[in-house]
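Pasting the structures in now, so scroll down.
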Structure 1
Amino acid sequence: MMPFRHASREASHELRVTDFAHLHNHFWGSYSDSVLSVAEGLDRAAALGQTAMAITDHGELAFVPQFYHACIKRGLNPLLGCECYFVDSARDTIERGDERRNHLILLAKDARGYRNLVSLTSEAWLNNCFRGARGLVDWALLEKYHRGLICLSGCYYGSFPLKTIRESPAAGEQELRRYLDIFGDDFYPEMSRLGFAEQEISNAAIIGLAPRYGLKPVVTNDVHYPYPEDWLAHDIIAKTRFGTVSDFTVVTKSIWLKSLAEMRALDFHQDYLHNTGEVAEKCAVRLPASTVSPPLIRGSPSEDLRALKDRCAMAIREKIPAAQRVAWEERFRKEIRLISQARLAGSMLAAAELLSCFRRAKSRVRALEGRGAGSATAYLLGLSDEMPCLSDAPEISAFAHLALSCPNRGSAIKYLIDVLGQEKACRAADMIPISGGDALRYTAEVIGVPREDRETGLRDLTPAETVERNLSASRALRALCDAYPEIAGWARRIEGIPRASRPSESTLVLTSGPLPHLLPLKRLGRTTFAQYDAEGARLAGFITLELRDG
């Protein structure tokens, strides 16, 4: 392979804050390994004068929609990516039961790149799932989905650095060539300085190889929290990720969201900081502003629209007195115009399918107030008893994300997935947050409160309750927190941070399919579900259907 040369980008001027971007950042989607919320991280980046920022959570894209819209709101360029779990061959790794894996950063340059990132993470989880814990990316997946993606070599735990560190410089160089063969000038070796001796070996190798291959190294800080003092909050959630306090130690305390001055102080050549701005300039992903792949029941939007019109026209003839039919028809025409423009006929028909599922049940399927209940369409389909105000202008929000009560939401979800097909409908994710009671217990133990004091002070603790309600309800807890004031402060800091995600018990995402290439998916046992929660799915442009028992 001939050495690859990056296009030249001059960095001769004094480095400005707008020339630098953090490219390796873990938000709450790096479950149990980040204290950085989307809002807090982006507010901090904006306050520091930075104009772009990346999201690179472990193995999935859970908070990408929230991150994207929050960036746009703040005038920041959203760099959408993922830190993948990388192995040479996923099949071999799974067959051997080999826990070892490397890290690799992928960032989407454009819409095609983000679609490929969605497909890659979905396929990693669905076809290369390691013991239900993570999806694995290998060379085959990189070859299949690399177009439109930028690749960073990862922290020193990437395969290219580790080959150099643990095998030989020649082995590292051979690994580098494989990445360059796939990504060309979209491959950037990643350097950082977090206090690990192995990292300096990797940094030296990258600097040595850069002139020969025309590489443009980038400097990152593997961000996990916004401020230096937050290392303790990160330590608490990392030590307690499995529900009890372990002896796991986060060795570095340097992975906060640093300013340009703090990044300069790491003593890398300024060109390596400047190169992060080049990466940011390459990234111009814009998520769709309209509905993405709305569900189809009859095979095409026109057929769905015709079926919905016919069904509602029949209902007008059967349910509406003759003297009122003209007004109802006019109202329905207004609604069907909105439904047609947003391509929502299929989702309305899907909701109506539940009437068949529960036709013998004592309770009925009903649209909930404010979520379609006041529309003529819902009334005519039999989903609402609420008569619409015929003179009001209909709003698209009444149809885009329906909420229904039904006799058994679990049965309803299963029925709709069976009717629509597993390639078109799946559960959204529900985030599992750290509860207030658990946050108090974890904090007290990790910061070293003596066992006797903990047993006394936490004896009335209610794990599922908030920090504040526990404090209000327990005199013993208040006394403990008076003696150790940091308990309540750090417990509040980690309360609500997601531990993991699981299949939603109430919300479906509806599409026309195929799901793995539209929506990032993951797996828990035999259940496939979205990496996005309900809010994320809606922000990404997908149709959701919320179901409640009632």
Structure 2
Amino acid sequence: MTEGAAVELDLLVLGSGVAGLSAAVRAADVHNMRVGVLTKGELPQATTRWAQGGVAAVLRDDPDSTDLHLADTLACGAGLCDTEAVRVLVDEGPARVLELIALGAAFDRDPDGTLQLAREGGHSQPRIVHAGGAATGAEVERALVVAAQRGAAALYEHHFAVDLVVEGGRCRGVTAVGPDGRPVTVRAANVLVTTGGAGQLYSVTTNPLEATGDGIAMALRAGVAVADVEFVQFHPTALHHEAMPRPLLSEALRGHGALLRDGRGERFVDELQPRDVVSRAEVEVMLAQDIDHVFLDARHLEDFAARFPTIAAALGEVGLDPTVDLLPVAPAAHYTCGGVVTDLDGSSSLPGLWAAGEAACTGVHGANRLASNSLLEGMVFGPRAVEAIERGQVGAGATGAMRAVLGDDPEGRPVGPGTVGGRLLARPAPVPPSAHLPVEGWDKIRDRLQRAMSAGAGVVRDAATLAEAGAVADAAAAAVATVVASGEALRTEVSEVANLAEVARAVVATATARTESRGAHSRRDHPLTDPAQRHRLVLA
């Protein structure tokens, strides 16, 4: 379908990853809602399909438990997880995995039919289910796409959502651009933002080209509360190669015993530490040894091609044999830990607007996401939003990350045991247009912004580098504002730069305000964690 629905939808899902399609399938199949799915690519083209590691869930009673999964998640989140949100994740996650299996997702099993479980960084127990060794995202996406195509009332492929439609203090749909370049308005009683993260903010990323922070940017422009965007997770084992997005050498490799070695061939870190710890260790080694990558040693792993056929094929394409070669790796932008603030039911600060998955800040991830919790979060909180819509919930409650917005404490103190308060920051002011239309191509403006963010707001930052990155983001925003002021219709490439600049300015603002190091946010000029800053920074 390429035109707006003649009848208002009950639910419009923006994005076609695990969070959005899980919600769409539940809304259509269980509650018979009139559901639309709008995506700027094709339905199977979401970031979910790039996920390799697997889905973390406690599917066996012993020796693992949901309490251990909760403890691992809290430890990784560096003090900023909402305990109740994590409890929802670990308790409801196993049922969501079993529902996905019932939809036809084929996870790897032992010869006796038992699900194979892997261990990844930050996990104390093997609890990761996977498919094809390292093709879990593709299998999850495949199963959900088939179900969504069967049940959705309207599919809007190759539609780019531009902005939220807000009427009477409530979200009523989106304005979008169709595949023919014409504007279209899609109206819905409820809009669920599941547009993924903003890995394309950086010049080196594992995220696909579509990951431009569109949903978060739309929320910021509409004045919707957004938090924790300073916490950008960098994956420590992206293949150091000219390909972009960077091929990902899954966490599962280290879970099976692959080792990290420096330029001298020596180990330098516990490979199963959380990703922020490993990425920082790599950066320290690279700076000390004046090298631009380190090595992943998987030569001793048995049956590599059989266990990890997707990775083996990707390595073969670039001439690497993991049974013989050390594999060059370096950190790459991988996951946006923050996003649109929600309560435990996915409701944002704007009635009628919901969010789930990487575009949301549910309180689950805190300052750093635990490996393989991302697919699980989408599978749990997307359907929770549907259930809240079905029972008629309007507006957010003071649960989950939303406590940081509704906690009534401007100093950001916790509002109860296991909770995290919020300190409110003003959204960066709009940038005025320049005197002249930009003369260089939008691809060059985008590239300059990505390079500036990698240099100034990457694995390690400080006040000076953040200011430099912010200046480039301001310049990109000014270029967009100039086009808008001219009355020229915004092409998709311009809208993506607009969204990247919007999110970049938010990242710089919150990273500058957080004068400490915590989780995925590491400051050279503030290397210690400050207990007084154990709160969310909320842009509203």
Among 1, 2, which structure scores highest (criterion: mean count of other Cβ atoms within 10 Å over residues 333-340): 2
With distance in nm of label points 7 Å out along Cα→Cβ at positions 101 and 469 computed for every candidate in 1, 2, 4.1 is reproduced by structure 2
Structure with the greatest value (metric distance in nm of label points 7 Å out along Cα→Cβ at positions 117 and 485, set 1, 2): 2
To which of 1, 2 does the computed value -13000 (helix-only ellipticity at 222 nm (-39500 (n - 2.57) for each DSSP H run of 4 or more, over all residues; to 500)) belong? 1
A value of 32 was computed for percent of Cα pairs over 41 Å apart; which of 1, 2 is the source structure? 1
For mean count of other Cβ atoms within 10 Å over residues 21-28 computed as 29.2, the structure of 1, 2 it came from: 2
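So if we calculate mean count of other Cβ atoms within 10 Å over residues 77-84 for every structure here (1, 2), which label has the highest result?
For this comparison of mean count of other Cβ atoms within 10 Å over residues 77-84, the top structure is 1.
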With relative contact order in percent (Cα under 8 Å, 6 or more apart) derived as 20, matching label from 1, 2: 2
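So log10 I(q)/I(0) by the Debye sum over Cα atoms at q = 0.10, 0.11, 0.15, 0.17 Å⁻¹, for residues 317-516 alone, computed for just one structure, reads -0.64, -0.70, -0.89, -1.02; which one of 1, 2 is that?
Value -0.64, -0.70, -0.89, -1.02 for log10 I(q)/I(0) by the Debye sum over Cα atoms at q = 0.10, 0.11, 0.15, 0.17 Å⁻¹, for residues 317-516 alone corresponds to 1 out of 1, 2.
Only the coordinates and a few stated rules stand behind these numbers; no lab work does. A quick note: this is a predicted structure, and the numbers were derived from the prediction, not measured. Cβ atoms are built from the backbone, for glycine too; each structure is taken alone.
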